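Quick heads-up: structures coming right below.
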Structure I
Amino acid sequence: MHEVSLVESLLDQLDGLRDRTAGRPTATAVCLVRVRVGAGSGVEPTLFRTAYEACRGAREYTAAKLELVLEPERWVCPLCQSSVGAEGPLDCADCDAARVLRAGAGIFLDRVEMEVPDV
């Protein structure tokens, strides 16, 4: 289950964000983590959520709610820029060029909400 390693990497990113001072107070808690998961990323959302629930307590993120946003694949023709269906032929029906994936292939940390102490 590679979702566990993805969650561990995500938590490493949160550690860096939480501890970054850059003239601002260090965050005391992370409240919300929004992750965008592409349909073509190879990530199973249910397994990702299960891995997050299992790993977050060990890293002191028990209050951090996970919000998953599922992003559909978006295929386009690189020549004429027309949309090409994900389930359709591999080539554009208009100009016969090979389609390319423009969205829905990755996993992205989209938003983090943190609590900071009063200054």
Structure II
Amino acid sequence: MKVLWRLGTASVQEVRAALAPRRALAYTTVLTVMDRLARKGVATREKRGRGHIYSPAVAEDIVRERALQRLIDSFFGSREALKHYLEAAEASSNADRAAARLAAAENGIDPSLL
């Protein structure tokens, strides 16, 4: 979907080419995923020649909001609980980085390298 949102419309080959730098995928694999997206209604498919052109049927921000709401419902119960979790995780991460820099300095390693 990220490729479709970025390109607007694309053939299976164009989606495959856009994914190629990160993942070498078979044409049939991409075709299967694109067809499933069309069947689920998040992408549209239009016949062009021997192939199809796919377009996003749902805006990226709507999909993101739905996914975030599922995450909140499944793990946190509320946006406020998610916010507190993220704040605690950030504080923990900052403390871990500070401890690593201190340990590096104590061992003669330049802390700016971390």
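Tabulated values for the structure
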| quantity | calculated |
| --- | --- |
| Ranking I, II by percent of Cα pairs over 11 Å apart, for residues 11-50 alone, the structure that comes out highest | I |
| Entry that produces -0.80, -1.09 once log10 I(q)/I(0) by the Debye sum over Cα atoms at q = 0.15, 0.22 Å⁻¹ is calculated, selected from I, II | II |
| For 2.8 (distance in nm of label points 7 Å out along Cα→Cβ at positions 3 and 19, calculated) the corresponding structure among I, II | I |
| Label whose coordinates, when relative contact order in percent (Cα under 8 Å, 6 or more apart) is calculated, return 36 (choices I, II) | I |
| Source structure (of I, II) for helix-only ellipticity at 222 nm (-39500 (n - 2.57) for each DSSP H run of 4 or more, over all residues; to 500), computed value -19000 | II |
| Entry that produces 0.65 once FRET efficiency 1/(1 + (r/R0)^6) of positions 27 and 59 (r between Cβ atoms, R0 = 30 Å, to 0.05) is calculated, selected from I, II | II |
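Only the coordinates and a few stated rules stand behind these numbers; no lab work does. For clarity, every value in this text was computed on a predicted model and none was experimentally measured. Cβ atoms are built from the backbone, for glycine too; each structure is taken alone.
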